[in-house]
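Some structures are shown below for you to check.
Derivation of every value follows stated rules applied to the coordinates shown; laboratory data play no part. Keep in mind the model is a prediction, meaning the values are calculated, not measured. Cβ atoms are built from the backbone, for glycine too; each structure is taken alone.
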Structure P
Amino acid sequence: MRVVPNLGVDISGDRFYDIEKIENVIINETVTTTDAFYYLALIVKEGGGGGGGGESRVVPLFRSVNPVPAQMLKKAFVGIREKLGMKI
């Protein structure tokens with residue numbers, strides 16, 4: 001994943017999300033029957049040409065969902081938001 005300041009986010013070199021379509025950067029949670037995993041994700045606007053409509057979807061920033069220490073997630077979260085010009 002690569003954050004291009006004031007332009008957007010490139011994920012794995014095959015998906016680019018323009019800053020205009022990124023609504024938010026979040027730390028999300030996935031819960032299984034035995035565990036909970038936290039991961040970074042984008043909230044991205046879909047479609048909505050012109051009239052402001054359209055839906056949003058959650059886009060995980062990493063394909064693997066390995067447990068990551070909270071301190072690392074928070075540091076990455078803050079860095080991404082800063083580079084995209086979002087409030088922290």
Structure Q
Amino acid sequence: MPGVVDEALLAVLAKEIALPLNAVGRAGTAPAARLQEIGVRRLSSAEAPFRAAYVALGKAVQAFLADGDASKLAEAGKGAPDFNKRFG
């Protein structure tokens with residue numbers, strides 16, 4: 001149920017709705033294990049991964065533009081997969 005983070009309401013919805021209940025992980029949403037306990041069957045991250053990546057990229061670009069030090073961009077990309085291998 002998009003937008004609902006109240007655990008008690010999610011439990012009621014999960015009990016009363018015959019189909020599997022979806023929830024969107026937002027600030028204040030219970031952890032996945034607890035949601036499963038109360039009957040939620042699907043948990044979506046929605047746009048959260050994109051937002052996290054976008055903010056990190058914005059900070060790295062601002063730092064780069066501030067002084068032209070490309071190492072800030074390189075640092076932000078540490079841990080990324082080899083995209084040439086991954087996407088051929």
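As an exercise: helix-only ellipticity at 222 nm (-39500 (n - 2.57) for each DSSP H run of 4 or more, over all residues; to 500), calculated from one structure in P, Q, equals -5000. Which structure is it?
Values: P: -5000; Q: -15500.
That value comes from structure P.
Assuming 21 is relative contact order in percent (Cα under 8 Å, 6 or more apart) as calculated from a single structure, say which of P, Q it is. Mind showing how you got there, number by number?
Values: P: 27; Q: 21.
So the calculation was done on Q.
Can you spot which of P, Q the value 1.3 was calculated from, given it is distance in nm of label points 7 Å out along Cα→Cβ at positions 3 and 75?
Structure of origin is P.
If Cα extents along the principal axes in Å is computed to be 44, 28, 26, which of P, Q is the source?
P
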